[in-house]
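Rule-based calculations on the coordinates, nothing more; no lab input. Note that the coordinates shown come from a computational prediction; the quantities given were computed from them, not determined experimentally. Cβ atoms are built from the backbone, for glycine too; each structure is taken alone.
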Structure I
Amino acid sequence: MLLTPNGFCRLIFCAALFPLAGCGGSDDDAPAPTTALACTDFKAGQTIGDGVIVSATAVAASGPLPEFCDVRGTLAPKTAFAIRMPTQWNSRTVFVGGGGFNGNLAAPNAQYLSSGFAQMASTGGNDVPNTANFALDPLALNDYSYLSVHRTYQVGKEIVRSYYGKNEAKNYFNGCSKGGQEALIEAQRWPADFDGIVAMAPAIQLQSLFLGFTRNNKLIFTPGGNLTPAKLTTLNRAILAACDAQDGANDGILSQPKLCTFNPAALRCTGADSDACLTDPQITTASSLYGTWSINGKQYLPGFYLGSEVAWNGTQTGDVTAATPRYSNLFADQYVRYFVTQNPAASAFTFDPVPWLPRITQLSLLSDSDNPNLAAFRARGGKLILYHGLADSAISPKDTEAYYQAVVTAAGGQAEADKFVKAFFNPGVGHCTGGPGADTVDLLTPVMNWVESGTDPTTTGITVTKVAQGATVLSRPLCPYPQYPRYKGTGALTDAGSFVCTQP
């Protein structure tokens, strides 16, 4: 086992050996400094724990952003971090999770900083956005998989303590997608780090997700099976015609997609191919993306819900031919090249996963965040909110639902689980945001009130909204699982007050 000077675990497969508590510990009770530092007191080259300071900038108030101190630094080998500390502090911190292959630092969040939170962020083990060649470095791969947030937080809280001259009172984590995976890694392996955690659209089984991109990419961009945007619109409209009214409202949003039994074969072309019908290969593509995907009896993808199809192509554009595919999905190719084969010339289009399953299993031990045993997190008073859009076409909400049900079982039943974890599934919302549904929601406040005041977030009436050009154009109640928003029969379809959370 390799240890850094402050003792962080650097064993490549530490995640498998120490699934709950990792190899570090919390020092929340460490004494605070007697005097606070100025922003200019943080100097380039200064070491704080495992981190090295790169810069510290006093940022003047501008627009919605308040005055704050922006401290940047690095964690070897490839992680950069930022700690933003507002002059007016509420004695709380919030860590903002990353996404994709990370590599980007989350921007200063005006809502958090103006509310007084000190904001932390990191690049998650990667120093170059939209690439995954960092995975060739075992230590960087560790950071990306399960360590970077924990390491960054240990340094970040020292910086916060030094700047304000006192310890934080409470600390929170909010992340979506890869940030959702980071959120669950924290609850499972580093349960002492955060008091409240929001995990949105979490990439729970990260390796299965990336592997699934290789399969989905082949389906979507195989000649003949490719579903063009016009074909996807035809499919989506047919699904809405069949199932939209199941929640009492024809509003373009599927509130209970699991009850929709529409079969894409109903759109089979009976004459010439056109945008108004699907060919047999296109029916196969659609049916496959809705269905489960397994290799040697092990499920890797649970399939997407009906209603997610409008975003299946996403930003994946370009024509393909049987001989020379002109485009392949960024995540698929980067994953195959650097995580699995470690061959930069490998192609996701020709990749056969079967011979590589042992390597994929090893990677899963590093990064998967599917352990339902949250006993240590619960024991120290931690609270967790799970959230997922039902029209997500990148990460299936079925994974989050299965994980939540496993947590309930591991906790000893619904009543026990309700004490520390809540789940919300938002109809018509895509990956983290987007889609026809109301896609804007503040979950940090509910988890904070739950931690600090004991206020159950399912009793406060959380509202989600859709904002266009600065105005709210749609609102819905955010219903706790397994409830869904049902139209009351009267009132505007754009108003949350016209809907009530209902048991299925």
Structure II
Amino acid sequence: MSKRVGLAFAALLFTAGAASATAMAPPTPNTSLDVERHLLLEASKKFKADDSPGAAPLLKAAIASPAFAKLNDDQRYIVLTTYGTVLLQTEDSAGALVQLRAATGFSQADGAVWSLRFLAAQTSGNLEDALLSLTTLGQRWPEALASLPDESIYYVARDTRTRRPLASGRIALLEALDRADWTPKNIDISVDHLWMDLTLALLDRGEADKAGAVARKVVDPENIADMRVDRRFDPVTTKDPAWFDVGAASERRMQFLTAASKAAPDSLAGVTVTARLLLAEARTPEVVALLDGAIKRTQAEGAAPFTDQDAELHVTYDILSAALLLQGRDEESIAAMQAGARLREQGQTNVSQQLDLGVRYIELGRPDDALAAVSSVDLGNVSGFGRTVLETIHAMASAAKKDGPATAAAVSYLKAHADDSPVNLVEVLAVVGDDEGAAQQTIKLLADPLDRREILSLMQDAITPDAEPEFDKALRRKIVALRDRPDVKAAIARVGRIERRPLLGDRL
């Protein structure tokens, strides 16, 4: 894109010089237009030389000059686009967004410039503009989606879910992604929830046939199990019961993952996604064998590394730890989680693995170790959700230690930030013995269309592994008791149902 912008920039500026000379003949030396032309020509030279920091102040001065308005539309469009590109390259995303937003106001704006605007909006944290830009791309230049990072597209589609004022705009984006048949290249990015949300929106509009087609894009058996127990999905799940059978979905998914792994044997993502499916089915010996083999490959001298090893290896250890836990191999489970926690995550301390290690100690009934595992977590380096996981660990460890003040402090934080992780709050309230609070929170979540899916999933019956930790057994008993309360049972019946699924339940 930069090369393309640079060529257009240079070509238009040189023709601008000739046109201006003709229009002004004979030109007056050192006029504002002469100065403008000089600034832009110098900026063009620096841009072509990959000197974005040097080009930036020249372009800023040129755009601020009154003479900028005397350039024609083509020239102003290219200058604005170039300046936006330069600011992106110098990591001034917010400044880049201002220029690129102006550039997309010209009729000449194409998918490439709208892509730049999207990237500027997304990296600067302007979620509303990122949504608008991405939707425009999907509607007008769907082919441009392939040049954008899958993660960037996914995060915008995911993170706008709870922004209620953006709800209609988000559905427009999901429709555009559906029409473009967009699918992430990385199979470890699950977009099932996007298609589930679009299915519901289409059903609300009475477009059952379209909803059924979109619903078939949901591939993970756990998500299909969630659709089966949510009455909102009944028009599609009951119409096509064979497709929405959880066992059949597992077989389809395994066939796809087997083929994908064979086609890309150097991708660790294929291994981890397959292991996650096997774990969901409690096929722990297969999980351990598969992941042990992958880890040995990463450690073997002279072995070809996985192409996505840096991004996926910590996930490998996480899944391995869960499988070992369910085999009763507690110390090996901890060792695997510790190995993952020592890895870097996107060049930074692996906070998510630190939190997961704390959770693992909670499951094993080792509250002191849990607190020690998360004691060095940098609060400035965790998301809102991550902070709720941290406080969940604090609450459960403190409750196990019968430390009332510490438990109350953690619970208080979780209540004040319930929107960041509403179901975690239900589990914590159940563990600390606040049955009434857990019931009220559950009923509230069941009534909320945005939170219903996750809380309904928590209520379901699932496979219970033989070596399930005592903590998990106790938590499951508390959830069943919560589910059996008359008020909670009535709330469930209004919106869903309880089924026994041939999968492990959601783990803490």
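Out of I, II, choose the structure whose coordinates give distance in nm of label points 7 Å out along Cα→Cβ at positions 35 and 67 equal to 2.0 when calculated. Among I, II, the structure yielding 2.0 for distance in nm of label points 7 Å out along Cα→Cβ at positions 35 and 67 is I. Which one of I, II has P(r) over Cα pairs in 20 Å bins from 0, in percent, as calculated from the coordinates, equal to 19, 47, 26, 8, 1? The correct label is II.
Between structures I, II, the calculation of distance in nm of label points 7 Å out along Cα→Cβ at positions 243 and 435 yields its largest number for II.
Given that FRET efficiency 1/(1 + (r/R0)^6) of positions 75 and 451 (r between Cβ atoms, R0 = 41 Å, to 0.05), derived from a single structure, equals 0.90, which label among I, II identifies that structure? So the calculation was done on I. Which structure, out of I, II, was log10 I(q)/I(0) by the Debye sum over Cα atoms at q = 0.10 Å⁻¹, for residues 131-330 alone derived from, given a value of -0.50? Label of the originating structure: II. To test your reading of the models, identify which of I, II gives 8 for relative contact order in percent (Cα under 8 Å, 6 or more apart) when calculated. Only structure II yields this read-out. Out of I, II, which one gives -21500 for helix-only ellipticity at 222 nm (-39500 (n - 2.57) for each DSSP H run of 4 or more, over all residues; to 500) as computed from the coordinates? That value comes from structure II.
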